[in-house]
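These notes open a run of structures that come right after.
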Structure P
Amino acid sequence: MDVLASCFNAELIKQAAENNPFIKLNDQVYRIIEQAILTGKLSEGTKLSTVRIAELLDVSRTPVSDALEQLLSEGLVVSKPGRRGYFVFDISHASLEHLFMARRALEGTASYICASTNIHVDLQQLRNLAVRFRDSFKTKDFACFSQLDQDFHKLILRSCGNPYLQNLYERLNRFIRYYSVRSQEYLLFLKDEPAFATLACQHMSIYRAIEMGMPVMAESASNMHIETCFNLSMRYHGIFGNISHGTQNT
C-alpha cells in the first residue's frame, strides 16, 4: 500500500491556495506534511520520500525538501543512522518521559499563576471543560476526552499571562496533539483502570484550586494530574507499540 498516496495529492495544494491566496508554496507544503503527521495519517517511522511527495503534490522537489528540513529541525521528522531520507519520528519511552517532564514544568507553573491572579481566568469556561472532561469518561468518548484535556490545559496557559510560557507551550503542543492522536488506539485498555477514573476527576481539582485562589494547591493538583497521565502512558505505551508492530508484520 502506498501510504504517501493516501495522504498527499495535488488537490491539497489547490485548496490551500484557495483558502489563503497569499501563502507561499513552501508554507503550503510544510503545513500539508505537518498536518499529515499530527493527525496520525502518517504513522511513526514512515519514510518520507521527497521525490514521491513532490510527485503527488505536483510541485518541485525544492519546497518539499525545505519543508522536511524544517520539520527535521522541529523534531517531527528524524533521520536514521545508516539510512537515507526522512522518517516520521517515533514515540519512545524516553520521548514520553521528556514530554511529560516539560508539561509538568509549564502547566504546573501556569496553574500557579492562574490561581494567584484568577481574575484573568474565565472560570466558567474552565469549569465547563472540567465537567465535560469528567463526563466524557463515563460515556467512553475517548476522542472527546483527549480533545477536552488539551482544551482545558490550553485555556490555563492562555490565561496565565506569561508570553514566554505560552510560546514554549505552543511549541510543545504539537507533540501533545500527536501523542493524543496516536494514543486513541490503546485508550480502550484503560476503561476499567482505577487510575483512569481518578484522571477523569483531576481537572476539577485543578479548577477548584484556581477558583479558590490557592496557587500551591493548583500547582500540586496540576503536577499530580500530569504524573497520573505519565504513569498511564508509560504503562500502556508498550501495549500500544506491540499492537502497532504486530499489525504491521501481518
Structure Q
Amino acid sequence: MAGDALDLIQTQAIARSMSAGSTLIDEGSACSTLYLLLDGWAFRYATTADGSRQILAVLLPGDFCNLDSLSLSRPDYGIRTITPAKFLAVERSRAIELSQSSSEVAQLFLSRMAIENALLGRWTLCLGRKSAMARLAHLLCELVARLDGARDGDAVQLDLPLRQEQIADILGLTTVHVNRTIRHLCSLGVIERRGSRIDIPCVTKLLRVAEFDESYLHRSERTRSWLLGRNSDAGSPFSGRELCS
C-alpha cells in the first residue's frame, strides 16, 4: 500500500538535487512544498535567540521532511542537507488533493506523522533523562535500525557522515563532551571509529548501553529480528538487558 501511495505522489512531484550543507527550508520561512528525501542525509533544526542550534531530527532516505507543512504554511524549523541529497518536491495543494482522493496516500501521511511523533517523544526522554553515553548509544542504535546497516554476525558497520558538531546538536551536548563520550565508548570496546565509519563489534553491547527498545520505531517483525540477529520466532524484541557472550 505504501508503495502505491508513493507512486501516486511521484506522478505529481519534481526531483530536486542539492549539495551538502545546503538549506532546503529556512527556519521560520513560508513553505508551500512537501519534500520527500530520496537519497542522502539531512536534518531538521531550530535555533535559540543567541544562535544555539538543536537538531530535531535526522532525515534519511524515504523520510518526508516536512509533513506538517500540509497544515502549517510557516514551519518553526529549518532543514539543511548533511550530504549531497536528492528530494521529491510536491506542491502542498497537490499533496492535499492526493490525500483527499486516495485513501492510501492519506494513510501514508498519517502513519508517517505518527512515527515522527513517536521519534520526538523518545528523543525527549533521551535528552531529559539519559546520560551522554546512553544518548550517543541510542543515536547509533536508532540509525542502525533505520538504515539496515551492513552486518556480519553480531558486528555492524555504520557509515556516519555526521560531524561531531552535528552529533553535539542532536544530543544537546558540547563537541568536547561528544568527543570524550566517543572515546569512552571506544575504550570500552563498544564501538570503533574509522574515519566516518563506525564499527560496532557487538551490537547487543551497544543496545545494552542505550537501553534501546526499538518498538517505538514501529518496524516490521522482519526488520526488528534483523537488528537483533534473530528470526521472527525468537520472541520479544531486545530489552536492553542482554550481553554478547
Structure R
Amino acid sequence: MPELPEILTIRGDLEKEILGKKIANIKKAPAFQLKPNTESFKNFVIGHTFEEISNVAKLLLLKLSSGHYIATHLNMSGVLLYNTKDQHIKLTLELDTGDELHYSETRMFGYFEVWDEEKVKNYRLKQGKTPLDKSLTTEEFIEKIKTRKSPIKTVLLNQGIISGIGNIYANDALFMSKINPKIKANEISSEKVGELFKNIKAILKEGIEHRGSTIDRYRDIYGKAGKQQNFFRIYG
C-alpha cells in the first residue's frame, strides 16, 4: 500500500500536471464502482477544473471548481497514471487539454468518491497527524506513544494516532532505533521514543527523495518505479 512518501510523490506530480485543467469526460470499467454512484459522480465532476491537490495521510483529495472533492484511496494496488496506460485501467478522466488521468487497479480495493467540505473535515478529524506535520512536536509524539499499551509497531500503524506510516517505513524506523516491534509502546523510554520520532521523519524524507518504494505495483503517475527499495534497512 502506498504510504506517505508515495502519496506525496503522486501529489506533487499531479500538482504539476493537472491543476487548472478541466474534466471533459469519464470512462470506467463496468465492474468499477464510483460513489455515490456513476451518474452522480459524473454530474459532480464533468465540466469542472482541478483547483487544488492535497492529501490527508494516505488519502488524495482533488478539489474541483465546484467546491467538491474527488477523494481517492489507492489502497493495496491502485496506481494513478498520467498519459500512460497498463492493462488494468478501471477509470479514465479525460481532460479538456487532451490529457488523460487513469486509475489502474488489480484488486478493486481502492476507491473514487465525491466528497463535500463537511466530509473532508470529518475525515481529517479521525486521522492522526503525520510525522512530517510541523505542528507535531517531539513531546506530543512521545505522549501519543507512551500512553499506549499495544506493541509499538501496532501503534505506529494506527492511523488515528499517527497517520501516513505503513509496514515499510515503520519497520525501517524501528530497526534504525533498535526497538523491538513487539515491545509495548508504554514500556519504551521517552528518550528512545524521541529517537524513534527522529528516525521516522528521516526515513520518510528519504523515501520522498527517492520518489517512494516499489516492491509490488507502486509507480508514480508517469509509470516509473520508486527507488527507496534500494535503501531498505530491513524491510523485505
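Can you say which of P, Q, R returns -10000 when helix-only ellipticity at 222 nm (-39500 (n - 2.57) for each DSSP H run of 4 or more, over all residues; to 500) is computed? Answer for the origin of the read-out: R.
Each of P, Q, R could give Rg/Rh (Cα atoms, Kirkwood Rh), for residues 41-160 alone, but the derived value 1.05 comes from R. The greatest value of distance in nm of label points 7 Å out along Cα→Cβ at positions 33 and 89 among structures P, Q, R is that of R.
Taken together, the values in this text are just the output of simple stated rules run on the coordinates, not laboratory data. None of the values given here were measured: they were computed from a predicted structure. Cβ atoms are built from the backbone, for glycine too; each structure is taken alone.
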